[in-house]
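Pasting the structures in now, so scroll down.
Just so it is clear, none of the values below were taken in a lab; they were calculated from the coordinates. Treat the numbers as computed from the prediction; the structure is a model and nothing was measured. Cβ atoms are built from the backbone, for glycine too; each structure is taken alone.
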Structure 1
Amino acid sequence: MPATIRDVAARAGVSVATVSRVLNDKPGASAETRRRVLKVVKDLHYVPDIAARGLATSRMQNVGFVMYKMPPRLSADYTSRILQSVEEELTRHGYHTILVALEPMTSLFNLKIIRESRVDGLILIGPRFPPRSILELESAGFPIVLVDNTLNETRIDSILWDNRGGAYEAAKHLIEHDRSRIVFLRGPAEWVSNRERCAGYQQAMSEAGLELWLVPMSDTTIDTGYEAVGQALEMYPDLTAICAVNDAVAIGAIRALKEAGRQVPDDVAITGFDDVSWAALNEPPLTTVHIYLEEVGRSAVQRLVDLIEGSSQVPMKTSLATKLVIRQSCGCHTG
């Protein structure tokens, strides 16, 4: 009979609630308790229901590239550039790519490629995956690499980029343009990229002795950027610059500013983050932080192949460099 969460709790000598906290990557359990629970999960081969069946014992030479379908936020360009480099690197290592786009809130355990043991490992793209799903598969010995995501309480293989440093450089650049009333349009606080980019903005503002002006958003899309500017103008009518959490938000913000009669960059300077292809084509062209997405894909594959082939079992958190790309939306005049 398959192990249950109660079996895990009994063997680890903790409550079911503690096991739940550990598997959901929530605080409230010590490092030693967390280690003990995850060891019992692995020892008992605990995974929910059918998902436990036959995590493959023989190689299929397939890797799942999995993401959640998202509202429009210029994500097609973002994910396609990562996917292209993933496919190229996997081919070099003798693996095939299976692309999966999940509907919102769909469990990883409902994936046929998991239930039928069709892949040797997963690359999970983006911050929307529930920690519990990630931890249950990882604890069962399933190789996983997160991209643009990590867990708060548990070490797991992750590929990130210098979100904090990139946002710091963008905010600092606006400050050097003598902009002192700078609003940061931030996304969901539970997403690591949003937290780190907000921290970079806060660092630059604090170093300059400037007040923090924050406007939260429920998502990071063109629409939420557009809506957030309405809130920003009500809260901070004398704002002179906007540091947007990503390019989609920045592009939505520019549209809203134009409709409000504010000229970009003369009245309000603005920066984005990601450097999607639309950034250079926007009017005005968007100053933004460039992510080396092709390198992100290659790094994710190299790490996953190491896990699949048993070359390394020590969790690694990799952070790749970023670069500020200067265009016109910040007030610079480039040729």
Structure 2
Amino acid sequence: MNPIYTFAVDERASLEDSLVELQANPYKDYDDFSAAIRGLIERGAVPASFVTACSRIKDQRSRAETYAHLLSNCPLDYDIPLFDQDNPVQDKYAQKSTYAGEGMLELLAQLTGTPLLAYATRNNGDFFHDVYADNRYRRTQTQKTDGELFWHNDRTAHPVRADYLALLGMRCPTDDLVYTGYIDGRELLRHLPADSQALLRRAEFVTPFDEYSRDANQRQVISEPHEVLENEHSFRYYDTRTRPADTTSAPHFAVLMELRDALARTEEQYHRIQYRDLLVIANQDGLHCRKMVDIRHPETTRQRWLLKTYAFRNEQAASAHVDAHVDAWLGGVRVAD
């Protein structure tokens, strides 16, 4: 995938310095952190070319030109620590004292008008998540796995799901090949006949919560019955997990097989996220996956770290979940989980 924008070295370094120097801690007070980032924008500390690039992303989304964007050579923290993989989230709190990566993601959210989304019981309600291997979740289908992830959209089982995901390459293997795949929902629809689409639009499917979600909240076992196909081309689906609510229904199993066949025929995009890359993709208007293509140094690849955010498509989309809000700020929304 070609970047829509690449930071010039001098502009990156200047913004990086500004982000590193911020005193606000997003894991202790997101409101304060969001306000600090807003202050950088207001006083002109953000390169005008990056502001323009964010406007271009908004425009391409509004015109449905593309829902996948790559930015490169992004500002990051000077120090990229290794975390204890028995409990990496707690170790991140202990080790990380600057928040340039988080600031870069917050800047993107503010400049594209996409409020961040957090869950009250997931990662202690944090707005910034880690795609980082946790020993407790080896070979699972969670963001804490050390293996592949099948085609899905994030938090499939949860009633409140992000419209966009952002993935920032903090530490990425240089030798081993790990790719993020993306399929546009419009392309997937082209391979599904009308009668199959109609059945997929019925709230007659369920998806179990993943292991990480269940450990965080024991009430999260399986979703309420839901549609697989929503809106014009939004998919709520996790390959190998989503299934008919009625396990005796042959037509529902058959239509899921048609969807899997369509996935195999649909044009795919792949990008190998590298250090300082920022990949932003639609979470509902498409599906994504992780492919482990050539892994010669598995222990090094297990230390791959992507900093991640969930975001609503706009403030109106965030407001639609007002009944689920635990807290709400101009910069983001934390929902009940």
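Hey, distance in nm of label points 7 Å out along Cα→Cβ at positions 224 and 272 derived from one of 1, 2 reads 1.6; which structure? This value belongs to structure 1.
Assign the value -9000, calculated as helix-only ellipticity at 222 nm (-39500 (n - 2.57) for each DSSP H run of 4 or more, over all residues; to 500), to the correct structure from 1, 2. The value was obtained from structure 2. Work out the source of 16.5 here, i.e. which of 1, 2 gives that when mean count of other Cβ atoms within 10 Å over residues 16-23 is computed. Computed on structure 2. If mean count of other Cβ atoms within 10 Å over residues 8-15 comes out at 14.5 when worked out from the coordinates, which of 1, 2 was used? The read-out was computed on structure 2.
With distance in nm of label points 7 Å out along Cα→Cβ at positions 24 and 320 coming out at 3.3, pick the structure among 1, 2 it was computed from.
On the way: 1: 3.3; 2: 2.7.
Structure of origin is 1.
18 is what came out when relative contact order in percent (Cα under 8 Å, 6 or more apart) was calculated for one structure; which of 1, 2 is it? Don't skip to the answer; put the middle values down first.
Numbers: 1: 18; 2: 28.
Answer by label: 1.
When distance in nm of label points 7 Å out along Cα→Cβ at positions 208 and 256 is calculated for each of structures 1, 2, structure 1 gives the greatest result. With respect to FRET efficiency 1/(1 + (r/R0)^6) of positions 96 and 296 (r between Cβ atoms, R0 = 25 Å, to 0.05), the largest value across structures 1, 2 is given by 1.
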